[in-house]
Each structure stands twice: as structure tokens, then as C-alpha cells.
Structure P
Amino acid sequence: MKMFVANVTRQNFQFMYWVPDTNMKAPRTQAIGVGTQVQISGDLTTPQIDGIVKQWEKYGMLRAEDVDKASGVVPLIYTIDRSVPLQLMHRVMEHNQLALIFKGKKIREMAAVAESVRMENALEEAGIPERLTGFEMSVEEINPDERSPTPAINETIRVDRNFQPKGAPPPARGKGAGRRKAA
């Protein structure tokens, strides 16, 4: 059987693996360029393919048929006895780009909430009775790489103590009470 592995990230990949049930003294390594695929060396048995998959599935490698179920970044996809379709590789690369943009936005929102809490703690430690009702943090990418397909970051994140999602119960009152949510 043949196994094909496609690199659907935006960086070159060194695919290192052990082939089960062989007398290998060292793992095999195959370079997989950005947006390309390789055939894993040799004619493999089903248990050997399963062993290779088991080595890499914990790092996000998925069978081509399962990529539509993925929610995060998928670094590698594989197929058996046929090459990975080019259209699928492009679709997964676009999915990965959107997943990374979403993850970056969530990280920036969490950073804004953490900074708001840090500032409130500093006010409390200084004995200042006022509390923040809102906080804005701006993030701007300086000197982005013009060759990058990723748009430059330039956003403002607002943290609002009085943010209330629809249908949520009113916030508790008292020391340190109130919801903090990036808006």
C-alpha cells in the first residue's frame, strides 16, 4: 500500500517517522515543502500505516476524508493508495489561515482582559477606590512582511465591566464583582 502525506502549513516540514515491524535503527525523515506532498517510502502494510498515523495524529495529522470535522489548525493530511487532491490541500490551507487569525484574535482579547484585571489590582493595592468601567487596548503590527498573505494587525479591543450577554443573569455585586468581556 502507498501512503501520501501533504503539508498544508505555510512552512517547510520534516516528516520524521518510524516504520513499525521493521529493523530500523533510526527514524526515516522526508522533507515536505509548503503546499506539497510526498509518498512515504516503501510499500507499506496496513499495520505499518496505522503505526505511522498513530505517531502523528497527536500532532494534528488527519485522514483527508476527516478534514471537514477539524476545528483548529491541521498541519498534515494523508491518503492511502492515491495522492491528496490539490483542491483539498488549498481548502485546508485556507482553513488553517482562518483558524490562526481567529486564535490570534482570541489571544489578544484575553491579553486585554488580563491587562484590565492587572490595572484594577494596581488601583486596589494603591488604595484608590475607583474601579475601571471600561478599558481599551490597541494592537498594531509594525513593519509587516509585504510578501505575507496574512493581513497586518491593527485593532482596538474594548473590555467592558458592564458587558451583559443576552439572556444572562445580572452580575453579582460586591468587591471584585462584575463580568469582564472583551467587546
Structure Q
Amino acid sequence: MRQEDVIRVLNEPLSQELLRSAIPARVAYTGTDGFPRAVPIGFHWDGRRIFVCTPPNAYKVRALEKNPKVALTIDTNAHPPHILLVRGTVSIDIVDGVPSEYLEGARKLVPEQQFQAFESEVRSLYKQMARIAITPEWAKLLDFETTIPSAVEELAMRRESERSGSSPQGSQRPAWARAEVLWTGR
């Protein structure tokens, strides 16, 4: 995917809403044993990269040093779901103390009245942290109103063409209309 297309997707208003939300990212990576892992984790978006932080001795640090490719999702529980999918490559820095990106990510998850105590606790716990920067190389936004997964879109088009008697390639309905057909049956 071209970088300008990645940036366009990430700058969509709904993408920005998800990137600023209090929803943890689910980061997927390949473990050192070759098996996939997926972990929910707080994150911070700085407009170019997505940051996650963890103790330097965390298993994911060793795994990401071996294979720096990741996928992540930020998604809602509401219907229809809103989903931001990102793939990218990580770089890892071991930093002294608690990175500002960790605190910014935590600020979205920890209630305001508890944040000062939380920050004090993590500053006393972490002498160092691994700051993991994810550089997006691919992104897709699904809102199930204007965009749907391509495989689902293909099925909806096929069903629509079967109902109307035309070929699936002949359907020129926009994705939002095909999504409406999928969800409402109309």
C-alpha cells in the first residue's frame, strides 16, 4: 500500500476517533516459538506512529526484536462495528523511566481522578521501559455503513445479482449501499 494511501485512511475522521479513543489496541505478532500472539494494550498515536510501551523484559520485546512485523486493530463493540486495521513494522527503544507515550496512552484508560496515583505507582515501578513505535505500512477502515470487508462485499454483490438476475461484476452500487443490503436485507 502506498504511504499516502495509508495516511489518507488514518486521517479519516472515524480513524482519528478510534485512534483517540479509550479502546485498547489489539496487537498481533509472531512469538519466538513461531505461534501468533494477540495482546490488548494501551497505545498513543502521535500522528505518524502508534506507540505501545511495556517492561523491557516482556516476552513481546524479544519476539518483536526477532520479527518486527505486527498487525493491530482498534474496534468498537457497537453495531454496526467500526474497525481500524493496521499493519506495520516496529522499532524498539529501551528508555529510562516512563515514556510520555505510555502516560498519554494510559490517560485515555485510567479515570481522571485516579490518574495521579496511577502515574506515581508506575513511575516507582518502572526504572526502564521498552517504547515500541509502530510505523503503519497498511491500513483499512471498516464502518459497515460505507465500507465492509472485501469478501463480505463480494458475497453481498453476488447475492444482489442473483436476486436481480444480473452479473456480479455489473453491480455498480456503492459500498455503502451494499453494506445496507447486508445489514437490512433491502
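Every number in this text was worked out from the coordinates using simple rules, so none of it is lab data. It should be emphasised that the depicted structure is a prediction, and the values quoted were computed from it without experimental measurement. Cβ atoms are built from the backbone, for glycine too; each structure is taken alone.
Have a look at P, Q and say which one yields 5.7 for distance in nm of label points 7 Å out along Cα→Cβ at positions 20 and 156, as calculated. Intermediate values should be presented prior to the final figure.
On the way: P: 5.7; Q: 2.7.
Only one of P, Q returns 5.7 for distance in nm of label points 7 Å out along Cα→Cβ at positions 20 and 156, namely P.
Of the structures labelled P, Q, one was used to calculate FRET efficiency 1/(1 + (r/R0)^6) of positions 108 and 124 (r between Cβ atoms, R0 = 25 Å, to 0.05), giving 0.50. Name it. Could you put the intermediate results ahead of the total?
Values: P: 0.50; Q: 0.70.
Corresponding structure: P.
When relative contact order in percent (Cα under 8 Å, 6 or more apart) is calculated for each of the structures P, Q, which structure yields the highest value?
Details: P: 18; Q: 23.
When relative contact order in percent (Cα under 8 Å, 6 or more apart) is computed for each of P, Q, structure Q gives the biggest number.
Please state which of the structures P, Q yields 134 when volume of the Cα convex hull per residue in Å³ is computed from it. Walk me through the intermediate numbers first.
Values: P: 202; Q: 134.
That value comes from structure Q.
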